[in-house]
Structure I
Amino acid sequence: MKENDIKHSAADLSGKTKEDVFNFEKEVKGPDFDGCFTIEMLIKGYENMGIQGSCIYSAIKEIREMRKNNARIFLGFTSNMISCGIREIIMYLAKNKHVDVMCTTAGGIEEDIIKCMAPTYLASGFVQNDGLLRECGWNRIGNMVINNENYFLFEDFMRSFLDELVLGSNKYDEYNKKFNYINLSSEHSKLKNEENGNKIILTPSKLIYFLGKKINNQSSVLYWAYKNGIIVYSHAIVDGSFGDMVSFYNHREKLVIDISEDIKCLNWEPFGNEETKRKNGAIILGGGLIKHMILNANLFNNGLDYCVLINNGVEYEASDAGAALSEGMSWGKVKNGKGIKVYGEASIIFPLVAYGGFKMSWN
């Protein structure tokens, strides 16, 4: 090695540099814990935190832009968000009309109803004796457990729900009174379709509307969606206990679940109407079906104006869940340069994002 090839200073190590064309102004800095400290100070401290902390702040800022510009907000969430305590945050958003459209999976529907009847419990961790849990009647979701009895209660509820809608039955008056449920039998005559042999034809979103009406419980996401006119779409509503109950139902030949009509309706949601022309934004917790439902619908109106994704998916497996926002831009599902993805588990991230985006005062 020649003498002049040896590095003698930091300047030598950095090599030759071009004229600086960048304009970095924000200093990386965390919050100051000295003295009085609040959650508001913590959230504001994320702005210059770096790594995913700054992405949390960007997600909050994106949501505040949605709200400032009166955007139509699509909220998508996987079933585990209802299994865990994120349910109460989603309920708050529905109760206060902070979102306009919701998309979820079958579990997100049925577990919201079941939690009105009996609780989900926290286990000691993610590693359990699962064989013994099965023998004792427990079903594990990560570090949470649901007892078989909860599904027996749901079966009773679904039997009355279906009988009232499909048959117009009035035999559940005492049951409804005991649990403060709403009798839906009066809806039967409105739903009967004589042209189709008096079959009851319902979209998943209409079924969900009636579930929210019947449950009549203010702790329920679906109740507040029903109450506030928020449409909840679930294209795979039968992929879970709800579907089991429909398959068990003795009169299922009289019920038709029309998924294609809901697909059409969701795809038209981004347009609104002439009186309510608005930009469109999305907050999506998790991936897979619910993410694609929202992004694909917004493809019909040239892509989302705002988007917040919160999930752990990586794009290297070419899954829909892991696809980056830039991939969505290639399809026209998100407008170029729009949106933010926070890499992280939503039960950690979303409480901060929801508080900063919907609850916190920024005066």
Structure II
Amino acid sequence: GEVSYAGVLSHWYGGNHDKLQRLIGIISLIFLMAYAGAQLIAGGKALHVLFNWPLWAGAVIGAIMVALYCFAGGIRASIWTDAAQSGVMLIAMALLLVVSVVALGGVDSVIVSMGKVDGFLDWFPKDLALPGVAGGVLFAVSWLFAGLSVIGQPHVMVRFMALDDDNNMRKARIWYYLWFSGFYCLATGVGLLSRLYLVDTGSFDAELALPTMALELLPPILVGLILAGIFAATMSTADSLVLSCSAAVTHDLLPKNIERPLLIKLTTIAITGCALLLALTNNQSVFSLVIMSWSGLASAFAPLLLALCVGWKPGQGLSIAAAILGLSVALFWRYMGWHHAVYEGLPGILTGAVVIALGQVKFARDLSSWFGGMVLRSRGR
């Protein structure tokens, strides 16, 4: 079987779409590396707040740790460490939520305090793209596509590829949704509470909220637990991204016959170094980099995967066109600043889907015309 996401998409029906595989590999490498850089930045920010270290220090430490265990154990090490790190993340976020609520006087007091912040509890804030319910619906649909975008993420989909048995898919989904739902609620709660603790939102970097709250509310030993949770969150993503980048280089871009364990491990080290360099030279926020990478990958790959799953067989040229146009629309949408109103993955994914659908319709018409001509010619005989 294939070992990379690009390999799966380009050889879905057993074809040999090497150009498509290389294109997917290049796109994956670029955006996953930016994504990994964002994770290293997040680690640097946490250490900067807690210990007043320079931002580069945390990024370097995170890069070294990721490189070491990816070099030693590959995807198996990544999966097992992710499992352990997810537990640390859950405990750290639950601790911060409970302590924050207690410090503010309980749930009722928290709700009253939130109501005093202008517009904080409005269901339909004034800064939506459209006023009222229409804006709320557009916002919901937009971020529904952000959730759908997960199918375009090589570092996530490769985990499904790693299942030892198809029957374990249901078990994996149950574990995922139980953990994700719980952690998402905890993170949302802490995010809302941070607005009450950090009053000066105009000049404050929102991505420093968690370590700042930890310093204000917790004793040093528990601050260390929060730091562990932050690093667990960044590293559990960064290692997956680095390994997917390595697979893109060694399996999708380089000739197949030079794949060697040592080469793969050295590539992993090189990819980590490039992600670190990107982190140290970047001037965007972590959130901005993550969303750009997330939407770019989804716009390029999600339409093709959906088409393949419903039984369509787009040719190599059509698949390449859909990937390029979908990605281009998403990047243009972001460049124009429209992503503040509508998540750029929505128009990107829809564009790619329309390209493939039109290609399938044209193919069906051409096939029908050819078949009809054959029938008429046979009757003429």
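Points to keep in mind about this one:
- Answer label among I, II for the case where distance in nm of label points 7 Å out along Cα→Cβ at positions 143 and 351, calculated from the coordinates, equals 2.4: II
- Answer label among I, II for the case where percent of Cα pairs over 21 Å apart, for residues 103-230 alone, calculated from the coordinates, equals 48: I
- Taking Kirkwood radius over Cα pairs in Å, for residues 15-222 alone as the criterion, the largest value within structures I, II is that of I.
- Top of I, II by Cα Rg over 2.2 N^0.38 Å, largest first: I
- For distance in nm of label points 7 Å out along Cα→Cβ at positions 39 and 71 computed as 1.7, the structure of I, II it came from: II
- Which entry (I, II) yields the derived value -26500 for helix-only ellipticity at 222 nm (-39500 (n - 2.57) for each DSSP H run of 4 or more, over all residues; to 500): II
- For relative contact order in percent (Cα under 8 Å, 6 or more apart) computed as 30, the structure of I, II it came from: II
Rule-based calculations on the coordinates, nothing more; no lab input. Everything numeric in this text was worked out from a predicted model, so none of it was measured. Cβ atoms are built from the backbone, for glycine too; each structure is taken alone.
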